[in-house]
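Peer 1: Next up: some structures, all given as structure tokens.
Every read-out reported here was derived from the displayed coordinates using simple, explicitly stated rules and does not represent laboratory data. Because the structure is predicted, anything quoted here is derived from the model rather than measured. Cβ atoms are built from the backbone, for glycine too; each structure is taken alone.
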Structure I
Amino acid sequence: MAARIGVGIAGSGFVARFHVQSWRGVRDADITAIYSRNRKSAGELASLCRELRVGEPAVYEDLAAMVRDPAVDAVWIATPNDLRVHTAEIIAEEVRSGRAKLTGVAFEKPLARNLREANAVVAAVKEAKLLHGYLENQVFAPALTRGAELLWSRAAPLSGPPYLARGAEEHGGPHRPWFWLAARQGGGVLSDMMCHTVEATRHLLSKPGEPSWLTPRTVSASIANLKWARPRYAASLRERTGGEVDYGTTPAEDYARSQIVYAARGGDLVVAEATTSWSFAGPGLRLSCELLGPEYSMSWNTLDTEVKLFLSRETRAVVGEELVEKQNTGVGLLPLVADEGHHYGYQEENRHMTAAFAQGRAPAETLDDGLLVTELLMTCYLSAELGETLRFPVSGIEDYVPDVQRGQWSPQALVDQAKLRSIKNQPGPQG
């Protein structure tokens, strides 16, 4: 049996808390350290670790010092997107210099704000000769993985592989101001949430155990701001964020859709469709996926829960997130996601990553997968800007930075980028 490893978490925000909560199901590692520039939130996260008995972490305000801690064998990166390159370079330098002895690092999705930064992250990690993982939780969601496993093993051998995957991730908007700021986050909802759906649909369409099953061929996408640039909601967002976010002057997209065509091994073309939204009004976060093949299909919706609660107006319930992530109301018929860390895939993700690092092997999802996802996302942004379907890969995409990330996007582009066309009268059928 491989030895248990110690994991340090870089970051103490929303997703770091999800990791800690899911760690109750992890057997190959303890959380031994937490780094954050916010000592208060880091201390609270460390207290949660002790409460859940998943570790006795030391708290650091210096990332390099945490990496040098001999109790830390691997680092989970959950820092904001604009800090990813800096974080990777600090860790890599500590390892290359011999001051730190790490086995591996795992980066939260998306890998970086654009392809240039993602390449820099991957280069730093590989130069340090570290094992690396890409933390895309939906790839490990138990319902999705089990359903796909059954379809691929029972139905696909008889009627053929699946040919269409659809996915959606929708809620009413992010928790922290930096998620809304395109310059810091990398864009709007396409960058923030389509990273999930692009990889989840690619995974569903890929034959299990064969990561090179699909080759991207074309990408088309569109983006819009449907809600949060409207004066009423832009003012609400400014007030909620203390003036830090102003979608009246510098908006990002709150809705995005994409279609990626892949060539499967053997030459058949398959399609992955994705939609994401920060303008969804419902009980809370809704994740959904479908997988369709010649004689079979599968569907998943996280709001179709085993348990639903009804709370009348007389309960005067306070809106929190006790029932579901991004909970939007405290009254009515409400879905209860009993264990979000398990249901959304964080627990299986962390089991898999820690077991792989403890055994000295590469996990199923590596930074190479994160790099491909980033390239697909950048191609989506470029397609939306041009209003065109693009062949993949696009030459020069390595240096591309989306208009929305540069603060130069307008919601009116949804119409302005459409091409004017006319069709001449065609002769009728002969005979």
Structure II
Amino acid sequence: MNVQLPNNLDAYWMPFTASRWFKDNPRIIGSADGIHYTTIEGHKLIDGTGGLWCCNAGHNRKPIVAAIQKQAETLDFAHSFNQGHAIAFEAANRLTEMTPEFDHIFFTNSGSEAVDTALKIALAYHQARGEGQRRVLVGRQKAYHGINFGGLSVGGIGLNKGQFGTLYPDAKHMRHTQILPENACKRGQPDHGAHLADDLEEICQTYGGHTVAACIVEPVAGAGGVFPPPVGYLQRLREICDRHGILLIFDEVISGFGRMGTGFAYQKFGVTPDLMTVAKGITNATVPLGGVFTTGSVREAFLTGPETMPDLFHGYTYSGHPLACAAAIATVDLYRDEGIFENAARMEQPWEDMLHGLQDLPGVIDIRNIGLVGAVQLESAEVLGTRGRAAFEKLWDEGVSCRPIGDSLAMSPPLILTEDDIGRIGDMFRRVLSSL
């Protein structure tokens, strides 16, 4: 397919992009297949970020494409306000079969919407149970929970908030879990940091546990720089939430659907939240879809009002969109039929070995990994992010994409990669980082 560079790059206001820098040297993807992108100039590179933490089964997967095409020919759209369509119910049943601890899923269109939906469910849950004073929402430093109003409020990346002023007034934040130098270059879960969960207890003591509605965390922090949870940290959060009647929300938009070598991160770590947000890998990123998994006990709190009134005054035009639901069903079928989660589990050790084999390179100060995510952190120059951006550009030219987060180079490759693919990524990183 011959794709040419558009003759005008001004009309599209790109997300999270330094547009003037981008237009000086635009990187335009023309096609994708398997684990590879090809630019419009014909440059082929490994998609080291799996799209944006989302193309878990790789690109251009024919069963998913066919399911979307078939659904578009049958029922292109129907809304779900006091009516329904069969494929949304089928998708919900298939997804909850993957998560036996959860009985229900509320469909959204993205991870950002899923987070805001989960936060609203948490507030409404306590309201329905006669505890409307629970208004405090607790997040964490360096956390990313999307860019909508609620998710931005509980998120902990300052640059994402600076342009927008005051957000949700009752948001509080725990400290992040990156502890250097104690946990530098630790393989998998770091040993130090479980005590940081006690920040939630401190918030309860300061503001009253009876005022806290929910605590939301990424089991593995992603867009803030890739931070696996310290050993015992998530378990401690669960204990504190149970003691104070707080709902625990896991944001699994990145970690869900095989990224940890299990269906979801909560299954890997053995800690079950009350609510769980998902998106990205739910459709292999082919059609936007997100969701909030809930336990039966949370759902039942909304069934005490009049039968003719909506259970929850919340939803979206495209909640449970037929094309998205068709893509989700085909995606989970593909995960199952090809053993993609199992391949991710097999590749975790070679992936870890490759990353930590880069420790000897000049300028590398930390390496973090768990499942099939990882980050190589470089020593910062005078201007934060300068070295990370330079490495990103050289790696792209070398043949692999990554995501620069400050001076950390984050990766989350498609889960179908092989040991040979991992070796090629490692070789390219070694050549580039040795030359910086």
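Peer 1: As an exercise: FRET efficiency 1/(1 + (r/R0)^6) of positions 93 and 133 (r between Cβ atoms, R0 = 25 Å, to 0.05), calculated from one structure in I, II, equals 0.80. Which structure is it?
Peer 2: That value comes from structure I.
Peer 1: Which one of I, II has FRET efficiency 1/(1 + (r/R0)^6) of positions 109 and 141 (r between Cβ atoms, R0 = 25 Å, to 0.05), as calculated from the coordinates, equal to 0.35? All intermediate terms of the calculation are to be shown ahead of the outcome.
Peer 2: Working: I: 1.00; II: 0.35.
Structure II accounts for this read-out.
Peer 1: Using the calculated result 1.22 for Cα Rg over 2.2 N^0.38 Å, for residues 61-212 alone, pick out the matching structure from I, II.
Peer 2: Considering all the candidates, the number was obtained from I.
Peer 1: Can you spot which of I, II the value 0.75 was calculated from, given it is FRET efficiency 1/(1 + (r/R0)^6) of positions 5 and 37 (r between Cβ atoms, R0 = 30 Å, to 0.05)?
Peer 2: Structure of origin is I.
Peer 1: Also, quick follow-up: Kindly point out which one of I, II the value 0.30 was derived from, the read-out being FRET efficiency 1/(1 + (r/R0)^6) of positions 301 and 389 (r between Cβ atoms, R0 = 41 Å, to 0.05).
Peer 2: II
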